[in-house]
Structure P
């Protein structure tokens, strides 16, 4: 029954299934009581020591509806995915927060550092102001990569519809540049091309250039998967699939219980599946220095 709940089966359907299979209907209260057994397991996962090195970090947030004090409130589920030194993805932390402010992200990052997270090299996220400020404060010395997918959407939103497909293709050329000099040339060409026809979009690109091309400082083979937050998109889809069944969580404890169990399940799949990266080249390049790292 607990497995059915985690996998997004509604309580009503669980009642029908158990009656069909066992000849006995289990009430919602019984199902809820059984699911509470997940709490200590989820807590242990959520607070476990982070003993590996995680050079790459991808952070994202989703919004869920939670009933609190008699009202339905929107709450953020903050998620951090790390790529460890063996090249496997791990869900290294999650937190339910009232806002996606700098203080909320800062509290989340501080909890990760207290559990052992250190020496992060690259952090990928969207451009939420509170998140970016918290990254700068808590991960000084790390490179922040602005998600190129989110940036493309922002730039297209600031361009006339008739030009959007053309701009999208030009951005693809920018993202595929092999080094910073090449990227800068493409950027200048795009700005010259659109500074009159789509001035807001051109200005946005000029302002964001360093952040959307930060990934060029690492070896080529690692860039594609670190230049966006798409690596956690499948995870987000799974969260949404379960959330649609519940729609409104009755309390925050249930969010932590069910979403935590889901994240544990995904974490196990990642760590028992194929490696996300072969990290050997990265660590070799790091020993040589920044210029050699980017050229590798």
Structure Q
């Protein structure tokens, strides 16, 4: 890299924050992982440890690699961790006010030329950065979960993002082994904007009784060589998150293709959010493995 990157701060120890911390630590970079309270910090630690053990069990990681990853992660509850960081990422849910509050806290503590990354799939980088004293050092990156294995990241430039900060975001993406996709700031960027209407239509097919969820996913996996079906993808992403994205894009664009399927709303209202709750369109065990089965005469995929 043309600039030195020794330590980064990640704010948010949820699913995305933990995956980001794991990937960054795998690349030999030290990480501060910040959570809101000691209790939530312990929960994040436990879940990260469990996910690493799961990777070991499936031979995706060794015990020594796990030890190295954990040795590079420092768990904190205070924003002051950002003062000696070369780059910071917020990795909380798509909550505009929460993200803006985090950006302000980071802006107060970090040197003015150090980049701050917004991880978002739908929100405006320019609007979020507008309340900061140094909006020019804020850039967007849309990582696709799990960060440890997916190959692409969208790098989003706000209206005031400088050339230097944008270049550093591209370099950071490449350091993580990602292919950076340069996109203009529009709601949904590329990947979210394209995938959500597909997922939404798959949900309508199920709701209208055309086919069961497993049949819909099987048809698309076999017909178009998808690695994972759209409904299982929604489950693994989190149906509540998918609903949030659709509602935001529908509000921003007014386009009917983003109007959330009523079935999605019903599942979310019932607390069936997908893998993390054990049930969504399909059912899952505590390790996120599917527990439902296709009929015996069907081919197994994936």
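What follows draws every value from the coordinates through simple rules; no lab data is involved. Keep in mind it's a predicted model, so treat the numbers as computed, not measured. Cβ atoms are built from the backbone, for glycine too; each structure is taken alone.
P, Q: which one has mean count of other Cβ atoms within 10 Å over residues 218-225, as calculated, at 17.4? The read-out comes from structure P. Between P, Q, which one scores greatest on FRET efficiency 1/(1 + (r/R0)^6) of positions 194 and 242 (r between Cβ atoms, R0 = 30 Å, to 0.05)? Comparing P, Q, the top value of FRET efficiency 1/(1 + (r/R0)^6) of positions 194 and 242 (r between Cβ atoms, R0 = 30 Å, to 0.05) belongs to Q.
Once distance in nm of label points 7 Å out along Cα→Cβ at positions 58 and 74 is computed for every structure in P, Q, the highest value turns out to be that of Q.
Starting from the value 23: which structure in P, Q was relative contact order in percent (Cα under 8 Å, 6 or more apart) calculated from?
Values: P: 23; Q: 13.
Working through the options, I get structure P.
For the read-out semi-axes √(5λ) of the Cα gyration tensor in Å, a value of 33, 24, 17 was computed from one structure; give its label from P, Q. Source structure for this number: Q.
Can you spot which of P, Q the value -17000 was calculated from, given it is helix-only ellipticity at 222 nm (-39500 (n - 2.57) for each DSSP H run of 4 or more, over all residues; to 500)? The value was obtained from structure P.
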